[in-house]
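I've put the structures underneath this note.
Bear in mind these aren't lab numbers, they're just calculated from the coordinates by the rules spelled out. None of these values were measured; they are calculated from a predicted model. Cβ atoms are built from the backbone, for glycine too; each structure is taken alone.
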Structure P
Amino acid sequence: MVSLNDWEIWFVTGSQHLYGDETLKQVAANSQTIAHALDECDEIPVRVVWKPVLTTSEAITQLCIDANAEAKCIGLITWMHTFSPAKMWIGGLTQLRKPFAHLHTQFNRDLPWSSIDMDYMNLNQSAHGDREFGFICSRLRLRRKVVVGHWEEADVRRRLGVWARAAAARCDLQGAKIARFGDNMRDVAVTEGDKVEAQIRFGYSVNGYGLGDLVAVVSQVTDAEIDRLVAEYDASYDVADELRADGSRRGDLREAARIELGLRRFL
């Protein structure tokens, strides 16, 4: 059983050194607030881990390399708090091997029309920075999830949660081994597939095995093992009358249990 709590999504914030230390400190504080809120919300099933604000191409590239190497990291959520020149992101994004979601949001939900000034505009440039980031992602033909809306909205969190579950499923597939018994019928095209392409694209291997290999394992299953599994069936499911202990087809259920146990042992 996979525990989603063991996996992480890294919350990555983009900026640049142009704005000065005080602005970057506020960028870091605001991005930590968002990351913490997403980590605590029920809609996202995995941990959301804040990462320090990225301001140089070298730092961006290193983070992407680190994400590739960290087994617990299943993907990134990217957000541009200020303007972050997108050419800085090319080196990192072209090396990134984890899925990422682009969160197009801003820290404050409302604009302070009565007090807005250049300091506020310098700090809060998501409308500008996220479009710049979106452009380079499209220019690089990168597949990503784009979620638009304020980070406190339930629908934004729900959509991030759906993406996180898909990222978790992708992570779980990596290195999986799938057995095909008997492979496909002779001369049939639709069930053939492409095992090599599946491994290249999805990260799991598919290998064919003869039915005789499976039969040899199934035949080793003991009656005591079958008794325990059938008892679990009786306790967990609404079993049809003919499959119950005194039913006319109880033997069929026991044979199905034997095959299940054999399959599990083979795998």
Structure Q
Amino acid sequence: MPFAQVNGIKLHYDTAGTGTPALVLIHGNVGSSRWWDPVWGLLADNYTVIRLDLRGAGKSDKPGDGYAVPRYSEDVRALLKHLGHESVIAVGHSMGGAIAMDMAVNQPGLVKGMVLVNPAPAEGFVTPEERKPLIEQMIRDRNLMKMALSAVVPTAAQGELFEAIVDDAMIAGPTIVSNYTSLGQADYRSRLSGLAIPTLIVYGVLDTLIPLDMIERTRDAIAGSELVLYDGIGHSPNVEVPDRLVKDISRFIEKIPAVKENDL
């Protein structure tokens, strides 16, 4: 994977495929681009796909600040500009969903569609105070981090990819508190209501982090959005059921008029 110098830092990214439209895949809190490994090749068969390690994650630079949804959004925009992409479908998992929403409301014309995979809700997500001591301990204890991530990918919490995900979470661990603070302030409901961006929301109903009622309110905040529920799946359909997710993404993209007209 190559690097791009944007906003004063080096971002680690990857691209594959040559099809239309271009999709940018945005990972979540204490994640990395490897969270997209299971869907990467499948999506590249039909689309141009871009993924990155957000600042502080994976192999990207780890500056002393900037760990907030709006800054991540600007980093993604700068990377897309660097790569020559003027419009994309933004695919965001968990916190990556909040980043996709921030891009949609703050960067007109760039986001032509969104796929939100068990996203941080449009109203923001406040971390309960009682969880914070555990979070502080988790970023120093790999076994505790592994236990926490087992609940995030409940049907796929084993194997080489899962161990790599745990390793990457320990790398990005120092960003977790800032990220949770930012997510608690990220309310996009009023600004999303005025947009007409085709949106697919996918939600694994075994999610123990984000409740369904928050996802339903996110759907209601985005006019015309579609919510698809995955029974028996947890917070991470991109890891747990990649084939199904790719099929739903492809079905969604085929319904976007701009794609049919090759405008993306």
Structure R
Amino acid sequence: MISGKTTLIAHLGYPTESFKAPLIYNPYFDSIGVDAVVVPMGVKGEDYATFLPALFRLSNIRGALVTMPHKVTTVALVDEVSTAAKIAGACNAILRRADGTLLGDMFDGEGFVRGVKRNGREVAGKKALVVGSGGVGSAIAASLAAAGIARLGLFDVSTAAAEALASRLRAHYPKLEIELASKDPQGYDIVINATPIGMKEGDPLPLDVERVAPSAFVGEVVMKQAMTPFLKAARAKGCGIQIGTDMLFEQIPAYLEFFGFPTTTPQELRRVATIVY
């Protein structure tokens, strides 16, 4: 039950209708007796730079989860960012430290890569295509590079965004082979949709699934529905798949540690979660 002693974790983004994190964190907090709550807060992009500093003037807030469209903007609004966030060019978590300063970190990529490995797939030495170079796509690309991916294909409708991500990656991983300007999935072991395509009914597929090898592993970041048209098409080809919420479940243990809460396993989180689609 929420009380005057409840610790607040804000969930910042817009729109909020597809948010799944409160349906995982809050049942987990209840199950272990932690007096904390994750609250969705719909903040439009034009209001975010003013809203964020005001939010962290609240006395009972410990941190925030950050999602679209604010992940990239957050980097410039906190006092310090982690190495992962620097490479990704985005943050999806903010911690208010004891001295009041704000630390930004990024766990999307770590969650995605943990999910790939939990599904029995190797990352080191493989070839991966990431479609989308925004906050989540950049984070996944950074974590794939850290995990030893051999070749990384990057595509975004904004060529400048893909090129900027490639430059950040090369600064930290000079030996990494990077390809730009194509979303042709042929020849890749891991294929990832890191765009919002699939959230709306009638959206086109993010890439040509007919060009994906049946042996490839296909991942999704859209969480509004478990089986997006993209994943359905990939599964029909015989591909291994990872749904969008897998990334979320895999990264939450890292989030819990970041915020100073007792951590757990993805399996336990799935057991207590109340996610509906």
| said: With FRET efficiency 1/(1 + (r/R0)^6) of positions 137 and 241 (r between Cβ atoms, R0 = 25 Å, to 0.05) as the yardstick, tell me which of P, Q, R scores highest. | reply: R
| Among P, Q, R, structure where Cα extents along the principal axes in Å, for residues 49-96 alone as derived comes to 30, 20, 13 | P
| message | Out of P, Q, R, which has the highest value for Rg/Rh (Cα atoms, Kirkwood Rh)? | response | P
